[in-house]
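Several structures are given next for inspection.
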Structure 1
Amino acid sequence: MRFFITLRNLIITIIVLLFLDSIGQTTQIQYLSGTGSDDRVEWEFMVSGGRNSGEWSTIPVPSNWEMQGFGTYRYFDDWSSDPVPDSVGLYRYPFRIPDTWRDLKVDIVFGGSMTDTEVKINGQPTGPKHQGGFYEFRYDITDLLDPDNENLLEVKVSRFSSNRSINLAERQADFWQMSGIYRPVWLEAFPKQHIERTAIDAHHTGLFSVYVFLDSITTADRVSAQIVELNGDPCR
């Protein structure tokens, strides 16, 4: 879906608010980990080899397990000629969701994990294995959640990838090779019918086009936009 708006002599920064017939609900977020190195949450953890391996313990998330006393340090290459013994890290974390999320779609989002990552909720896989350690990924877990009871998140992180090209790109270079869930993990809840994302193509003439990507919306025939100044006042 696409529409065009022309603005003349507009020199202020604009914010485009997109909504379907009414103002959309704000995405709700619940962190399962901490939000960074100064704010972390303890999860259950076990690593397959090296220091403190072979038994369940706890680890702060987000972090690299090598920096928390687990596994082994390896410089430059940890997978090709002499693979490290701490090839797999297992994580567990119990959580509940708010009662108000019963009718919402819920995604679990990983900010980054090194390297191959497999996720289960209540013993059920959330989707295919994620590969690559440097970008965000998510799974729709709506149908796997128990809204009335505690849920169990299980994560298997493989230190190096089963994909050789990823290892060559990410795990063979002039730096220490680190592992684990090193960026935050959180839940996002939003209406099952929603705007998934937008893309704005702006031109110097004041003309811009907005591409609106919808999720589970089949009956809408109109997208409305409002342009406001930074203080929230409508543009004139």
Structure 2
Amino acid sequence: MLEAVAIVIISLLVVAAIVFAKLCYIDVPQNSVLVIDNNKVVLDGAFVLPNQKKQLIKIAPVQIKTSFLGKDGLYSQDKLLMDVIISYTLCVDQTREAFLSAIDMLGVDFLADANAVSNALTEKLKTAAQQVVQQYDYEVLDKDRGKLRKALIAKLTNHLNGYSSLFINIDKIELMPLQKLAKHDSKLAAIQEEIRFKWEKQQKELLANRLKLVLNQQQQLSLKIEKMIAEYQVIISNKLKFHLNRDFLK
């Protein structure tokens, strides 16, 4: 009788333990993170005791747009003032270290708050853009935006508190209209007009030099072709003479 009671009690304890374990185990879905007691990050699953604080947070990419317009535009390496708009799609890297860094910056309660992420990272993104853009001439920025995109990615890597760039789009790079600039800052507009005049003159000179180079290359190519044609004509003429002389001798 006592053995039967003991077996029943043990069975009940085992069932209770299994139920307790199931109730305490939290499985973490994809694109989510479990934060325990504000300092432990779990990406797959974990047992959480009832007295522990737990927060299951769904993580989604955050889109941030930075604009540099008018007198607040960005300067190229050749001192030209530009209107620049850059869009970023950011997300926390799927590592515990990245999430801890993001929590340290935002706090657990704001980890999934797009506005909080934007407020925390926008200034860093703007500073990076200013530093990178000024390394290139306007012509490079205008014609090879892929180079600017790669430079921004390299600049931002490991500097966004656990976040990384999923995508960067250069929405706009244009020279600031001088008439529009003059309405807000006539002195700056006058300075830019002088810089732009010199820049346009330099561009015309560069274009003229490129055209000269192309023409010279074409002339050299034409001379080579003429020389080749002349040489082939001589070869063909000699072969004809040879065959004619041979037929004559026969």
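Match the computed value 5.1 of distance in nm of label points 7 Å out along Cα→Cβ at positions 93 and 197 to one of the structures 1, 2, and report its label. The read-out was computed on structure 2.
Figure out for me which of the structures 1, 2 the number 20.4 belongs to, where mean count of other Cβ atoms within 10 Å over residues 181-188 was derived from the coordinates.
Details: 1: 20.4; 2: 13.2.
Of the structures listed, the value fits 1.
1, 2: which one has FRET efficiency 1/(1 + (r/R0)^6) of positions 117 and 189 (r between Cβ atoms, R0 = 35 Å, to 0.05), as calculated, at 0.95? It traces back to 1.
So relative contact order in percent (Cα under 8 Å, 6 or more apart), computed for just one structure, reads 29; which one of 1, 2 is that? Of the options listed, only 1 reproduces it.
A value of 2.8 was derived for distance in nm of label points 7 Å out along Cα→Cβ at positions 53 and 141; which structure in 1, 2 was it taken from? Here the read-out was taken from 1.
Which structure, out of 1, 2, was helix-only ellipticity at 222 nm (-39500 (n - 2.57) for each DSSP H run of 4 or more, over all residues; to 500) derived from, given a value of -500?
Here the read-out was taken from 1.
Of structures 1, 2, which gives 232 when volume of the Cα convex hull per residue in Å³ is computed from the coordinates? Working shown, then result.
On the way: 1: 178; 2: 232.
Source structure: 2.
Every number here is computed from the coordinates shown, using simple stated rules; none is lab data. These numbers come from a predicted model, not from an experiment. Cβ atoms are built from the backbone, for glycine too; each structure is taken alone.
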